[in-house]
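Where a number appears in this text, it was derived from the coordinates with a stated rule and is not lab data. No experiment lies behind these values; they were computed from the predicted model shown. Cβ atoms are built from the backbone, for glycine too; each structure is taken alone.
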Structure I
Amino acid sequence: MNKFEIRRLNLIRLKDEYCDGKIVNLARVLNKDQGYVSRLLYEEGKKYKKNIADKLVSDIESSFGLQRGWLDGLTSDSNQPIKQNINKKNNGNDGVKIEVLDISASCGNGVITEREFASVLRSIEFTHEFALKMFGRRSTDLIKVITAKGDSMTPTIKSGANVFVDTKINYFDGDGVYVFIFDNEIYIKRLQITGTEIIVISDNSIYEKWRLDKQCMNNFYIQGKVIIGQNIEYIYFD
């Protein structure tokens, strides 16, 4: 068996044992395109198959906190359960804490913000394993949680939802959902760039799109990019 097949089989182990058997979860951890990751798992001879090159081996092992050489089956614990290997890195450490900020962002007509800095209400703590599945290789230090308010982003983000925001991305990083301030009001909206304008889009079709041109940019500040929306459903009983 050649080294590329060993790497492929061990990547399948990572997918099955650590990522719930889902390629989408594996791609998130590796911060790679899902289609690209799928081709890494193709059997030899299948069209469009990609081999796992040496540089990618290092990236995969680093993403999962595995010892150098694990993917090639060269470490003494290569045959042990994967979670046991990964958890060695985190022994004695607390879980990953994400701060929940005392601020709401509008999914409607805007929420006025009067504070330069939002205070921290509390923290949500995740195990390292679960945080890796949720956030992949992103640094969790700059991920914050805020509350959505309004209905303009439904059904994607409902009013009252917890919104996980990567505040490291405080610039336009391609089409997506962002938290931004415009004219001292804070919004959660989908942003697209067309030519020299930014189009502000609500997922709720009853709200019209609006545009920001160059003259508006002095009052426009991106605070972060939304990476996860956690809608909260309440069930009421008589």
Structure II
Amino acid sequence: MSSPTEITSVSQWNQTLRTATAEGKTVFVDFHAVWCGPCKTIAPKYESLSKSTPQSVFVRVDVDQQRAIASKYQVSSMPTFLAIKSGKVVETIKGADPAGLTRLVKTHSGPNPPVAPLPQEAEDAKTAGNTAFKEGQWEKAIEHYSQAIIIAPESATLHANRSFAYFKNSQSDKALIDARKSVELDGNFGKGYVRLGDAYVGVGGKQAEAKEAYEKSLTLLPASMRTDVQSKLDKLGA
């Protein structure tokens, strides 16, 4: 039994997720701030739950110190609590709600089926692909993701990432192939269905299929990630 771990770097965060995924453990996250009164009020409850739930991993993230992590998960109010399984957010709770936090932990504490992490070479190629993507270098991103897929062909995430890079590079036919492969590999991967919807939009003439894919993703994505998808659906209905 131990207290929640304070995350002090992105690398520590990434390693925590990888290790928990490999061990089949849920990661519970408390996004907080030193100036947040409600965060301080509920902190003892979070610590108590961490000590009574040794099969899970409990961490805390200061939103002012780790802005990149907070931004990635679209954290806009504190405290915000996440439950993450196999690297994916399965539920989000906002506010200092002791009963809700207790339910969150009891519902998602696991244990979960362990998932083997990507081989380091594939992880490095994925990281390079992500960097190229952020810089708008679509072809370079595709190249890196393809290298990673050669090493780890059963990764739904890698196929979804390459699908989006193909989509951005106006290669929607290839984007569709990768998106279909992503959801085939993991039928509960919300982002895979988002990429499938994007690919259908890019191909053209597949509005019904795109709508179905986006709607499926909304049933799988955490609330914090649904706004963008809803916007895509609204555009389809326009």
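Determine which structure produced the value -18500 for helix-only ellipticity at 222 nm (-39500 (n - 2.57) for each DSSP H run of 4 or more, over all residues; to 500), calculated from the coordinates; the candidates are I, II.
Working: I: -7000; II: -18500.
Derived from the structure labelled II.
FRET efficiency 1/(1 + (r/R0)^6) of positions 49 and 105 (r between Cβ atoms, R0 = 30 Å, to 0.05) computed as 1.00: which structure among I, II?
Values: I: 0.10; II: 1.00.
Comparing all candidates, it corresponds to II.
From which structure (I, II) was FRET efficiency 1/(1 + (r/R0)^6) of positions 57 and 129 (r between Cβ atoms, R0 = 25 Å, to 0.05) calculated, if the value obtained is 0.40?
Checking each candidate, the match is II.
Given -0.50, -0.72, -0.84, -1.28 as the derived value for log10 I(q)/I(0) by the Debye sum over Cα atoms at q = 0.10, 0.12, 0.13, 0.17 Å⁻¹, which of the supplied structures I, II does it correspond to? It would help to have the intermediate numbers written out before the result.
Values: I: -0.61, -0.81, -0.89, -1.17; II: -0.50, -0.72, -0.84, -1.28.
Here the read-out was taken from II.
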